[in-house]
Structure I
Amino acid sequence: MLFNRSSLSGGMTQKLTIQQVKANRREAGLAARAQDVKTLLHWFSHDVLALAGPDLAVRQELFDFIVIELQQRGGKSYPTIRKLRKALHNQRDQLLAFAGVLDQKLVAIAIQFELPLQAVRDVCLLHRKHKTSNAYWECWNRLHGKLSEKFYGVMASVGEALKQTPRASSMVENLNSRLRNYFFLRRSLGDAYLILLQFFLNHRRFIRSRVSERVGQSPKELLTDQPHSHWLELLGFERFQRA
């Protein structure tokens, strides 16, 4: 039986064309899905986790919206999206705990300056804009005209509140990085070791710190405002003294 070479070539071309069309469609779908996830994560970073942002209730609503959108885009074929969605869903309250603390501080500032809470919130939102942008100075002028002589005091108080309200995720990351150095030499961690490590970290004085007031003091001294002996002496050991 003889085959026509032109018919074979045409059939192969048609098959490859169909495969290419399917591949192009899948590529377009993946690109669109990747862009959607990128947009959602941008919203999450800028509107939900940003320190200067909306109140806790609005953040929670945005958080839940983003989780639902990720769920719609995370099927069995996309396990990474599914894991991300599940991790976010299980940690919402922990990740947003800082927002509740900040809300309380802004309420206190509003009471102190006898201003509506929204005015203080607007000053807080001003801190998220770049000082070199036109939007920052337009908002600055509007708030200055609205708050008059109270503006500078509110700006300073809000700035201090933001400075003293670290986000939970950054605190956990910082803590993990500090503790990791004490764990890698041990195969198992017992209660006795963890208690000793807790004692050491609470009583060891800071050699250096970005906050100058902390240098030379331990976490316990900073918390209680009371001095104590070196942590080794507290455990009953005698420190080595150079002759």
Structure II
Amino acid sequence: MTLPFEMKFLDASSLADLLELQSIVSANLPCPEIFILHEDEYFQEALRVDRSVLGVTAGEKLIAFSIIAIPGLSDENLGKDINLPKDELVNVAHLQAAAVHPGYRGNGLQRKLTFAHLHVISEIGYNHACCTVSPKNPVSLGNYLYCGLKIEWLCPKRNGWWRFILHKEILKENPLLREKSTDRRQSGMEDNLMAHRDENGIEIREIAISDIEGQLDLLSKGFKGFRISSHSDGLKLSYARF
């Protein structure tokens, strides 16, 4: 049965609903560092900016939201983490926060919200979309990768918690690398890092999502993460040079 979801931009009247949903999501986290809680003032400020807050409702109930922000030249600009040229930093928008009610997950809501907000970012004239995701949150990471963002750096952020820095250059659509077979499970291989080439001869490195040092090494060599997949020995990320 198709659930009657409605996506719409939210205004100040939705503040209480946003705070309630944030509390529900936080209470159901497997690990507290996955999701950073925001104060009332954060939501109030976001709601004052046109089209910054998107929500999904089921009936009258808010079940998901996405927030974008424009960092300008502040220290918070994620373009600095991925070494964007200085003249491009003013063209950065952040996919700042997203949450889905645990009872409504599995319906692709985060992906739908992300695609919609990427369209908004493009319409208001920004070329770069960036966001952060915890290595301990593979579902959200997979959603952002599906929407065309790529892992371009990995570093500690607030509270010293590790975060992937993801980026998409909106005016330069790089198609995701795709292989005829998406089943990369291989038995009897113990190494965290595996290398192979796709049908176009592009070198792809697969590495355990938990291998922080190995990923930092790949990123420092110009690789970008573009896919997450499940293997017999755990989750792995695929990296390539684009």
Practice task
For the read-out log10 I(q)/I(0) by the Debye sum over Cα atoms at q = 0.13, 0.14, 0.15, 0.27 Å⁻¹, for residues 35-114 alone, a value of -0.49, -0.56, -0.63, -1.30 was computed from one structure; give its label from I, II.
Solution key: II
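Looking just at Kirkwood radius over Cα pairs in Å, for residues 67-122 alone, which of the labels I, II belongs to the structure with the highest value? Numbers along the way, then the final one.
Numbers: I: 13.7; II: 12.7.
Looking at the calculated values, the largest one is I.
Here helix-only ellipticity at 222 nm (-39500 (n - 2.57) for each DSSP H run of 4 or more, over all residues; to 500) was calculated and came to -6500; which of the structures I, II was it taken from? Mind showing how you got there, number by number?
Numbers: I: -22000; II: -6500.
Among I, II, the structure yielding -6500 for helix-only ellipticity at 222 nm (-39500 (n - 2.57) for each DSSP H run of 4 or more, over all residues; to 500) is II.
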Practice task
Identify which of structures I, II gives the largest calculated value of Cα Rg over 2.2 N^0.38 Å.
Solution key: I
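Could you figure out which one of I, II the value 15.4 for mean count of other Cβ atoms within 10 Å over residues 91-98 was computed from?
Values: I: 15.4; II: 22.5.
Here the read-out was taken from I.
Every number here is computed from the coordinates shown, using simple stated rules; none is lab data. Here the structure is a predicted model, which is why all the values come from computation and not from measurement. Cβ atoms are built from the backbone, for glycine too; each structure is taken alone.
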